[in-house]
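Quick note: the coordinates plus some simple rules give every number you see, no bench work behind them. Predicted model only: the values in this text are computed from it and were never measured. Cβ atoms are built from the backbone, for glycine too; each structure is taken alone.
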Structure 1
Amino acid sequence: MIYLEKLQQAVNLSQSTLCVGLDPNLDLLPEAIKSKFDTPEEQVAFFCKMVIDYTYDSCAAYKPNLAFFEALGIHGLAVFQEVVNHIPDDRIIIADAKRGDISSTAEHYKKAFFDGFDVDAITLNPLMGFETLDAFAKDESKAIYVLTLTSNPGATDFLKKPFEGFDSMAEYIAHELFEWSVQVETHLGMVIGATQAEEAKIVIQHHSNGSLLIPGIGAQGGSIQELANSLRDHDGIPLINSSRGIIYAGSDQENWIEHVSESAKTMKDRISKITEQYVSTS
C-alpha cells in the first residue's frame, strides 16, 4: 500500500490525527510496573504495550523514540522490535531516529528501519545534505519525516536563520523537499514544531502536499488554536504528536493506564477541529 493511502486510512479509521509518542523513560515509569517486573527491558515492553492497547482508539499513529530503547543497552533494539510488532497494522509507525548520514551508512540505516524493523516512516536530519535522504527514497510504501522547523529553542541556531535567499533555512528545506518530491517514490514529509505555529505557517507553504509530524502539543505547551490556523490551507495530512502528556498522565497511581487512556481521548477531542479537515469522506 502506498504510504499516503495507509496514512489516510489510519486517520479515517481512528477519526484522529493524534500520534502517541512512545518515550519509555525508566525514571518515569509507574511504580506498579517497576514492582511487577525485575528487568528494565520487561518494564519498558509491558509499559509500551499497555499504552498502545489503551490509546489505540484515539490515535492514527505511534512514534517510538529510539533513544529510550537504545538506552537499555544490548537488548534495547529487541524491545523496540517487540513494541513495533505490538502496534496494529492499521496504524502508522514512525521510528523517531533522527538519523542523517551518507553513502553506505545511510543504506544500512534504511536496511535497519525499512527492511528490518519494517516501520512505515522514519525521522531524518538533513543537515549533512539532502544526499542523506537518497537511500530512503525508493519505496512508495514508506515516508521520511525530515527535520524542518523543530520545536526546541536551538532551532534559532540554524533552522530560523536566513539561508540561500530564503528568510530561514527551514523555508529552504521545505522548498527543496517540494522540488525533490516529484522525483522520488518515498513520501517526503516534514517535522514542524507546534510551539512556533506562526513561523510554521510560512514554512509549510513551500511544501503544501507534504504530510507533517508535529511535536510540541501537550507537555511542551503548543497552542492548538494557533496550529489549526496555520494548517487551514495545508493539504498534507498532519500527525500531531503528544508523548509525555499522554503516556505519563497516570504517574504512579494504581490505575495509571486509565489516566493514559483518558488523556489520549481528551487530546483526540482537542484536535478534532484539525482532524475534520483531513478525514476523507470518499
Structure 2
Amino acid sequence: MPGTVIRDQPKAGVAVLTLNRPDRLNAMSHELLSDLHAALDDIKADRSVRVVILTGAGRGFCAGLDLQSGARVPGTEDLGSTQAGFATQQFIASLVPKLRSMRQPVIAAVNGPAAGGGLALALASDVRLAAKSARFNVAFVRLGVSGCDIGVSWLLPRLIGASAAFELMLTGRIIPADEALRIHIVSRVVPDGQVLDAALEVADEIIANSPMGVWMTKEVMWSQLEIGSLQAGIDLENRTQIMCSTTGELAEAMAAFVEKRPAQFHT
C-alpha cells in the first residue's frame, strides 16, 4: 500500500512529494510527519533532483495537525505530558528549517485547504502556487493556543508585512486563494486541477538555470531575510558571486548564449 507521502518523478530533475491522507485532508499524523522527514532527507542527498514540488492528494493540501490521532513521537511514552508535547512540537517544527536548508527549491502546489501546519509547509516552501479552491488559515489560534507556531510568526510577516500578518494570525480567518494572491502569500492562482501542471512549468524554468546558481540564489535569499543591514547583504552577495563564477557554469552559460543553444549543466 502507498505510504502517507508518495514520491514521483514526472520528468528528469523534478521530484513530486504528495501528502497522501486524502480522507483526512492530509492532516499531520506521526506517520505522515516521519514519512515527509524521510522523503526530504532522501531528496536532499539526491543530486539528480533539481526541484521539489510539494502537494496533497485529493481535495486538500494539508489540514494541519490531525486532532483525532495526534502526532506524538514514539519513545516518549514514559515522559510527562510537557516533555512529550515539547518533543512532538520540535519534531513537527523542524520540517520548516529542513525545507529552508535544502539546496533544491521547493514549490508548494496548494491544491486545497492549507491550515495550521499545512500553512506552515506552504510558507516554508520557496514558491507557492494555488488552485482556485485553495484556502489558507492560521488555525492554531482557534484551537486555544498561540497563533505563533511552526515558524509561521517568522515567515508570514516577512512575506506579507507585519500589519496584514497580525490580522490573519489574531483572527485565524479563512483566506481564499484570490486574497492570498493579492497579499502575496502565493504568486499565482490557477484553475482547479491545473496547479501541479503550473508547478511543473515553474520547475522547468528553474532547471534551465545552473545548479550552483539556483542553490546559491535560494540560500542567499533566505539568509537575506535574517541579515540586519544592506552592506552585510551585499558582502554576502559579492562573495557568493565570485564563488559561483569558478564552477564552470558561468562559462557554459556564456557559451550557450553566444552559440544560441540551451546550456548543458552538470548536477
Item to check | distance in nm of label points 7 Å out along Cα→Cβ at positions 57 and 201 from the coordinates reads 3.6; which among 1, 2 | outcome: 1
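Suppose you compute relative contact order in percent (Cα under 8 Å, 6 or more apart) for every structure in 1, 2: which one lands on 22?
Values: 1: 22; 2: 16.
Answer for the origin of the read-out: 1.
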Item to check | Comparison of 1, 2 - label where Rg/Rh (Cα atoms, Kirkwood Rh), for residues 105-152 alone is highest | outcome: 2
Checklist entry - One of 1, 2 was used to compute distance in nm of label points 7 Å out along Cα→Cβ at positions 73 and 89, and the answer was 3.7. Which one was it? => result 1
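Computing Rg and Dmax of the Cα atoms in Å, for residues 25-176 alone gives 17.5, 57 for which of 1, 2? Write out the running numbers ahead of the final one.
Working: 1: 17.5, 57; 2: 15.2, 45.
Among 1, 2, the structure yielding 17.5, 57 for Rg and Dmax of the Cα atoms in Å, for residues 25-176 alone is 1.
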Item to check | Structure (1, 2) behind the derived value 3.5 of distance in nm of label points 7 Å out along Cα→Cβ at positions 161 and 257 | outcome: 2
Checklist outcome for this item: Value -13500, calculated as helix-only ellipticity at 222 nm (-39500 (n - 2.57) for each DSSP H run of 4 or more, over all residues; to 500) from one of 1, 2, is from structure 2
Item to check | Comparison of 1, 2 by Rg/Rh (Cα atoms, Kirkwood Rh) - largest value held by | outcome: 2
